[in-house]
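Where a number appears in this text, it was derived from the coordinates with a stated rule and is not lab data. Values in this document were obtained by computation on a predicted structure and should not be read as measured data. Cβ atoms are built from the backbone, for glycine too; each structure is taken alone.
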Structure 1
Amino acid sequence: MKKVTFITQAAAIAALYVVLTLLANALGLASYAIQVRFSEALTILPFFTPAAIPGLFIGCIISNLLCGSILWDIVFGSLATLLGAVGTYLLRKKMNGMLSPIPPILANTIIVPFVLAFAYHFEGGIPYFMLTVGIGEIISCGVLGILLLKVLNKYRKYIFTE
């Protein structure tokens, strides 16, 4: 039963990540230098369940494919999400989860600017992209993620049963 729950939760998280990314993409927020992907708020979910780690990773891969990202973005953007998710899981017991957004913010702020500069050849340097991606990640993971954490924490025993 635990394996079925794990797979079901991971699949639901991946699907939700894709839907939220496609919504942000339709609004012009999912790509380019400043990215505010609503789906990045979900990077808080490893605080509640380890199933979120593969769910976020697979969701990011599918989202990047559907949004027309190039191979380097699919690979390294998805790896940034994976690293962030693992980091969130590892920090889940620190300060009631308040540190949980830090790993995805850092992973994306460090990795994605290189993709933007070297794979997409966008105008601007690495420090500029670190600033713009970092701002988007702080909004998505920090602000929206912490709000999501607070709401889900009230219902965790109903949603994240193991």
Structure 2
Amino acid sequence: MEIGGVLHAGRIVGLFGVSGDVKITKRVADGSHFDPGRRLMLLEDSGWYTPYTIRSSNHHKHTVRVRFEEICDRKGAEKLVGADLFIPREKLPATEAGTYYWCDLIGLSVYDVKEGHLGRVRAMIETGSNDVFVVGSDEEGGERLIPHIEHVVLDIDLETGRMRVDLPEGL
């Protein structure tokens, strides 16, 4: 999710040991954002961002264990649990043709070739085989789950804010 030029990178969900290491649930697929020397922006209660520099990291599936330069003990790390971490948008690498950041897809208007306007992309779900669009309509309520599969998603146009799909029977 992108908010004001920053991308939500993760949330601090726990602690490791007594040295101030934190456990972060990742919200970005590119794990390099958590490599030593990189900086993450912690959203403070005041609404301001505070930069934290990664001293060391250890990746595990959807989480990463991180030690920040600015935190030297468990007591300091305890204050960060529950905090959201962000990456400045300009630090993100360019995507290849046909690949997108989720934050660019959320909010697109979705049109089916048979049914017309279905609603907007409200969220994304990561599954083992392919991502899934959560599409909802303000008028009708409810949601549809649309798999991001080549024969279903025909076209994504970020400039016009539209996605064209061809839903199979039953979707």
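Worth pointing out:
- Among candidates 1, 2, the computation of Cα extents along the principal axes in Å, for residues 57-112 alone that gave 38, 20, 13 used structure 1.
- For distance in nm of label points 7 Å out along Cα→Cβ at positions 25 and 137 computed as 3.2, the structure of 1, 2 it came from: 2
- For distance in nm of label points 7 Å out along Cα→Cβ at positions 9 and 41, the highest value in the series 1, 2 is held by structure 1.
- Given 2.5 for distance in nm of label points 7 Å out along Cα→Cβ at positions 49 and 153, calculated: source structure among 1, 2: 2
- Value 27, calculated as relative contact order in percent (Cα under 8 Å, 6 or more apart), assigned to which of 1, 2: 1
- Origin of the derived value -0.56, -0.80, -0.95, -1.30 (log10 I(q)/I(0) by the Debye sum over Cα atoms at q = 0.11, 0.14, 0.16, 0.21 Å⁻¹; candidates 1, 2): 2
- Read-out helix-only ellipticity at 222 nm (-39500 (n - 2.57) for each DSSP H run of 4 or more, over all residues; to 500), computed value -1000, structure in 1, 2: 2
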